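What follows is a set of structures for review.
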Structure I
Amino acid sequence: MASWIEFVTAEPALARQVEDRFGIRKHKTLATLRKDGSPRISGIEVEFADGELFLGMMPGSLKLHDLERDPRIALHSPTDDPPPGNPRGWPGEAKLAGYALEVDFPDSPVLGGRRFRVDITEAVLTHLNEAGDQLVVESWHPGKGTRRLERR
């Protein structure tokens with residue numbers, strides 16, 4: 001696992017692109033695991049601050065209960081459609097996988113709100129190549145570096 005700053009230090013250009021994709025809109029998608037092991041998809045906001053990536057949880061939320069049982073998560077950035085008539089203009093999407101670890105949240109704007117730091121096990125940026133004719137999947141794993149795959 002790696003903190004956000006460790007990812008930024010290891011792969012600054014890729015980390016910047018991933019953060020940019022997460023920054024296009026306020027709401028992201030979080031996947032957690034239910035008690036029976038099946039996935040739960042929820043909307044969430046994220047915060048990049050002080051070299052970390054944070055999630056905030058409302059007290060009593062189902063996703064919070066999921067994290068109390070199992071800290072494994074996946075996050076998906078908001079997505080954009082390609083501009084009309086220009087499929088090559090698609091800016092891509094980003095995904096992160098890892099663990100949500102609870103940290104102190106003394107300034108929670110919600111009574112009983114909880115905060116989690118995300119430790120990353122995988123970062124992925126999917127986009128088109130410059131020619132716009134191949135899908136590019138760039139993935140980073142701590143200790144393994146970055147892999148780039150292009151396919152039609």
Structure II
Amino acid sequence: MNEVILDDQDRSIINALQGGFPVCDRPYLEAASRLGISEDELISRIETLLKSGVLSRFGPLVNAERMGGGLTLAALSVAEDDFERVAELVNAHPEIAHNYEREHEYNMWFVIATETKQEISTIINAIEAETGLSVLNVPKMEEFFIGLKLEV
């Protein structure tokens with residue numbers, strides 16, 4: 001993997017946008033103005049940070065449950081030689097927010113985010129039917145806000 005060198009402007013962008021992004025007609029323009037750069041430069045730099053892997057994603061964190069949706073953590077125990085096939089099936093569902101491989105009996109962990117709470121079981125049933133595997137559903141019992149911000 002190639003080492004990515006961040007300049008001061010990249011660091012400023014990463015640090016500033018972790019703490020909030022404007023909600024308005026032209027959010028990139030407003031954020032860029034706060035950073036002292038153009039809207040086009042901000043968009044270009046975010047795209048470059050994403051493509052280089054410095055950022056894994058750039059987007060809002062939405063509380064699906066407060067909006068009437070459903071959210072759960074789920075896991076599968078997948079044979080190593082079948083992992084890619086199963087991952088493709090799971091990730092084909094637009095309701096899958098994250099999917100991670102772990103060293104554990106349950107080696108595939110993913111988040112299911114749905115428009116309604118009832119849809120969670122529909123997605124789990126579909127994944128079980130498609131993969132032939134039993135999904136472990138680990139719903140949240142209590143939520144804690146950590147407010148993690150990583151200064152660069």
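Any read-out appearing in this document is the output of simple, stated calculations on the displayed coordinates, not a laboratory observation. Because the structure is predicted, anything quoted here is derived from the model rather than measured. Cβ atoms are built from the backbone, for glycine too; each structure is taken alone.
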| remark: If you rank structures I, II by distance in nm of label points 7 Å out along Cα→Cβ at positions 120 and 144, the highest one is II
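Of structures I, II, which gives 0.10 when FRET efficiency 1/(1 + (r/R0)^6) of positions 32 and 72 (r between Cβ atoms, R0 = 25 Å, to 0.05) is computed from the coordinates? Could you put the intermediate results ahead of the total?
Values: I: 1.00; II: 0.10.
Going label by label, the one that fits is II.
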| Out of I, II, which one gives 0.05 for FRET efficiency 1/(1 + (r/R0)^6) of positions 104 and 136 (r between Cβ atoms, R0 = 25 Å, to 0.05) as computed from the coordinates? | I
| One of I, II was used to compute helix-only ellipticity at 222 nm (-39500 (n - 2.57) for each DSSP H run of 4 or more, over all residues; to 500), and the answer was -5000. Which one was it? | I
| remark: Output 0.95 (FRET efficiency 1/(1 + (r/R0)^6) of positions 24 and 128 (r between Cβ atoms, R0 = 25 Å, to 0.05), calculated) maps, among I, II, to structure I
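Given 29, 17, 15 as the derived value for semi-axes √(5λ) of the Cα gyration tensor in Å, which of the supplied structures I, II does it correspond to?
Numbers: I: 29, 17, 15; II: 34, 20, 14.
Source structure for this number: I.
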| field | mean count of other Cβ atoms within 10 Å over residues 16-23 from the coordinates reads 18.2; which among I, II | value | I
| With distance in nm of label points 7 Å out along Cα→Cβ at positions 8 and 96 derived from the coordinates and found to be 4.4, which of I, II does the value describe? | II
| task | Assuming 4.9 is distance in nm of label points 7 Å out along Cα→Cβ at positions 64 and 88 as calculated from a single structure, say which of I, II it is. | result | I
| message | If you rank structures I, II by mean count of other Cβ atoms within 10 Å over residues 56-63, which sits at the top with the largest value? | response | I
